[in-house]
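Given below, in the form of structure tokens, are the structures.
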Structure I
Amino acid sequence: MSNFLNSKTGKTSYFIVGIAVIAAVLFLVLNNSKLTASLKAPKIVFKEDSHDFGNVPRGPELQYNFKFTNKGNSNLNIERVQTSCGCTGATVGEKTDYAKNESGEIKVNFSTQGREGHQEKTIIVYSNDPQNPQKVLTIKCDVDPNLDY
């Protein structure tokens, strides 16, 4: 047996078996890993995650659209949006599924009525992006009651 192990045929056989084992292990790891899952997953990417309206008068309703793109390799589903305050509204519209490289927007409204001073509100976007299932967006402004509406 030791002659076979030291022979050229024996060494070649062990080399081939070793390569086959390594290939099998790599195949199992790549097919069952989170890395492979994330490569096939949706990925929500916002153009920006914060918007500052600056100084605004009290009274008007402010509007802003946060634009996003699905940079992943499977369909992105926007499950819901939630705001931090009743003075803020956010909608994704009628469309909630976005294919690879497809874009959409989250429409945000903020009522300045009855507000004064620095305001900062958050919007949470819930999606099926496994890396970022809850994306937080922020709007801010400074409401000045002395500015003309």
Structure II
Amino acid sequence: MAMKIVNKKALHNYHILEHTEAGIVLSGAEVKSIRAGRIDLGESHIRVLNGEAFLINANIPRYNQASDRDYDAQRTRKLLLHQAQIDSLIGKTSGKSVTLVPVSMYEKNNRFKVEIGLAKSKKEFDHRKIIKERDHIRRVEQELRGKE
């Protein structure tokens, strides 16, 4: 069963310009919690510090059967990328109005991967335009269904 957790908030607030796949360092209890579907990427973002990429503010609640009582659900987790990929991300984000956000998390070959999106913030009129287009498509589909 292929499971994919999508960060709907990032897709709503940003235009995703480019995608990159990265591994993530997790504890065993975190893996079990994610497999149970208990993860929130809504407020999270990705930052490159000292030549390493980190997933910041992702909320993975404590697994019920886990023994560690002092678990931090929002701890910073390291992302696994090649140095060339990290250098590329640094180059693309420095000095420009783009940021790195986790678009989704999924399991691939029994390992969890994070899909990183190079994102540009949407303006308010972009949100309104998208909502207007969606409403128009919905109305057209309703009219077509009504004529059948």
Structure III
Amino acid sequence: MRVSRKTDYALRALVALAEQRERGGLLSIRSLAAGHGIPRRFLEQIMIDLRERGWVRAVAGRDGGYQLAVPPEAVTMGQVVRFFDGVLAPIGCVSVTHYEPCSQEPSCRFRRVFLEARNHAAQRLDAMTLADLTRCTPVAPDEFQARGFGGGSGI
């Protein structure tokens, strides 16, 4: 599974809005873009999509901005990824919503591994809400390199 830049930016914005919700304020496009490394014009389009989905609300005016329109416990990472990217499956023959048949399905030896990877990713992303993400700590440099992967080759 590879998450698109649009999904990445949408998650950044949603988590920032979830954090801001606790402080009771709004966030402007300008502050969201600058504070989270998101190109402003791209963020404007993302916010339109998030608003149409019902996850955020726009407040007009000089002191306006955006805020979450739903509780942060009501939105999961899995929902956001599926909304912007469509699927979680790493290959088409294990996708539920975007299934692509393969001539090798009856005898394929590695399809099961991709199915298990899809199921594990879906369970993990569907369990992680915006509220959960506000409590997560960033990944430390020593956590990044997985053991046994020879400096990250192949990851």
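Quick note: the coordinates plus some simple rules give every number you see, no bench work behind them. Not measured: the values here are computed from a predicted model. Cβ atoms are built from the backbone, for glycine too; each structure is taken alone.
Assuming 24 is relative contact order in percent (Cα under 8 Å, 6 or more apart) as calculated from a single structure, say which of I, II, III it is.
III
Comparing distance in nm of label points 7 Å out along Cα→Cβ at positions 75 and 99 across I, II, III, which is largest?
Details: I: 1.1; II: 2.5; III: 3.1.
Answer by largest value of distance in nm of label points 7 Å out along Cα→Cβ at positions 75 and 99: III.
Of the structures labelled I, II, III, one was used to calculate helix-only ellipticity at 222 nm (-39500 (n - 2.57) for each DSSP H run of 4 or more, over all residues; to 500), giving -15000. Name it.
On the way: I: -8000; II: -10500; III: -15000.
Working through the options, I get structure III.
Say we calculate distance in nm of label points 7 Å out along Cα→Cβ at positions 91 and 139 for every structure; which of I, II, III gives the highest result? Spell out each step's value before the answer.
Numbers: I: 1.3; II: 4.7; III: 2.4.
When distance in nm of label points 7 Å out along Cα→Cβ at positions 91 and 139 is calculated for I, II, III, structure II comes out on top.
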